[in-house]
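Please go over the structures that come below.
Bear in mind these aren't lab numbers, they're just calculated from the coordinates by the rules spelled out. A quick note: this is a predicted structure, and the numbers were derived from the prediction, not measured. Cβ atoms are built from the backbone, for glycine too; each structure is taken alone.
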Structure P
Amino acid sequence: MLGKPVTKELINTGFDVKLFARDIPKTQQLFPTVEIAGGNVFDRKSLANAMAGREIVYINLSIQQNSKKSDPQQEQEGVNNIIAAARETGIKRLVYLSSLIKNYNGMKGFSWWAFDIKQSAINKIKASGITFTIFYPSSFMETFPYQMIRGNKIMMIGHSVAPMWFIAAEDYAKQVAKSFQQADMENKEYAIQGLEPFTFDEAARVMITNYTKSNLKVMKAPMGLLKFLGLFNPRLNYGTNICDALNKYPEKFESEQTWSELGKPSITLAEYAKSL
């Protein structure tokens, strides 16, 4: 959803890109001319082998939706290994994709271990002694086709009350590439937001109006029932927690610096829906 467009943009911008992947054949089908190193973030040696001779590491990780707090996590043990391998190989900059919505943790009694892990990963990167760039994105437009649209239904949980600045992965990728082109090695943090704020309900209406593949309809599931079922199902537990935060986080526009330094997004949600 995000790794592919960022990789494409870095290549198009002229960077010498090396990919680190668990599945080399699958990755090679996507990028047949790019060097690929095999391994995973739980194997420090494979990380160090991949980083050798490189200058910047772009980190695009996530909490696995079917995992539990006690499981090894990419953004926990994985980040520890990335930092250790980066120090070992002399990496000059760590670039990390985080989340703006994680800031909902602690608001209105909301508490979720996944957001604790995300904040801890940020703290570790900042304390690593390696120059860093951290991106805090709002919601991506790609959430609709990749996670919410099933057939002719837009699957939604609960009631969306707070608007969010949806951004297309293509616009985000351009901002990432621009950050790589900056000559200075200062520590940077950027909010990543699109052109227009929508609640999920408003965004769904934009998708319905502009999506041409089929006639979309919204299907909503009650938050309370799914939260109860999530006590017994890790994937449902993840879905209800992330949707609860997305529905309620009081997001404000804070991307002035990002647009000034990395460029203003250009894709509207309506344009994105028409392109699908």
Structure Q
Amino acid sequence: MARVIDFRVTLPPEEYGEAPAGTTGESGYLGNYERVYSGERGSDTIDAMVAAMDESGVDLAVMQAEWGFGDYRKMNDAVFRVCHRHPDRFVPYVTVNPAAPDDMAAVVEREVRERGARGVNLQPYAYRLRCNDKRYYPLYAKCRELGIPVTVHCSVNFTSDRSIDFGRPVYLDEVACDFPGLVLVANHGGWPWVTELVAVAWKHPTVYIEIGAISPRYIAKPGTGWEPLVVYGQSLLQDRVLWATDSMLPFARSLAEARELPIKPEVLGKWLGGNAARLLGL
């Protein structure tokens, strides 16, 4: 049986520390996330996450560091601690902070060569820098040289103080044009620009579509905007769709809903782990 792989989980808060004042709460940077995802959530500790993976049948997860506040280096350190404790369950992806006085390309090369990082995660809306900003270009060149993927937030963001435009997939198209061969993973499926992301992925064979933080039952619901992914994700793009929870949904719930999608069983197997296994070189 093919392995089930969650292509994006994030650190539980206790592994990284409390959010600084002003980032959470009703008026904070992340306040709207607390409102939008106020119901059933993912695990709040690593032990609980591993137990939930065991219970639901998730074999492996990509642990993606994501910078939104604080010291991104501590975030990367925490990801490596978790992956070191559970090397058979988590794959480490690091992050960067363009505002820090660091050479992002050098940081990533060091993380790959010295600590075994397998990819990089970018949050353009957190940086207030779209993914086609030329300040990222040395980083993209280094990732292509190293042969590692870059995952990029491509979807709505729910922060109350910055535009959703930071997540438009059309900006990823420019990156793919300028760095042919670089593997780019669009996190969160591009909604509400699903058709735009499908077009970008159709155009570029190294662009993948990940559906983390999305309740799969909505992907099959008419009128939600996901129809192009259901159509093309079973044909032209069936080898480049990646299931994920983003730690926003419980593994069991997301998997159960995914298995109810009106998708051919052989294609669903690719979405739930086959495509991720190939991308991870497993």
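Observations, loosely collected:
- Taking percent of Cα pairs over 14 Å apart, for residues 164-203 alone as the criterion, the top-ranked structure out of P, Q is P, with the highest value.
- Computing semi-axes √(5λ) of the Cα gyration tensor in Å across structures P, Q gives 30, 22, 19 for structure P.
- Which of P, Q leads on mean count of other Cβ atoms within 10 Å over residues 132-139, largest value: P
- Highest-scoring label, criterion being distance in nm of label points 7 Å out along Cα→Cβ at positions 100 and 212, among P, Q: P
- Identity of the structure behind -12000 (criterion: helix-only ellipticity at 222 nm (-39500 (n - 2.57) for each DSSP H run of 4 or more, over all residues; to 500), calculated), options P, Q: P
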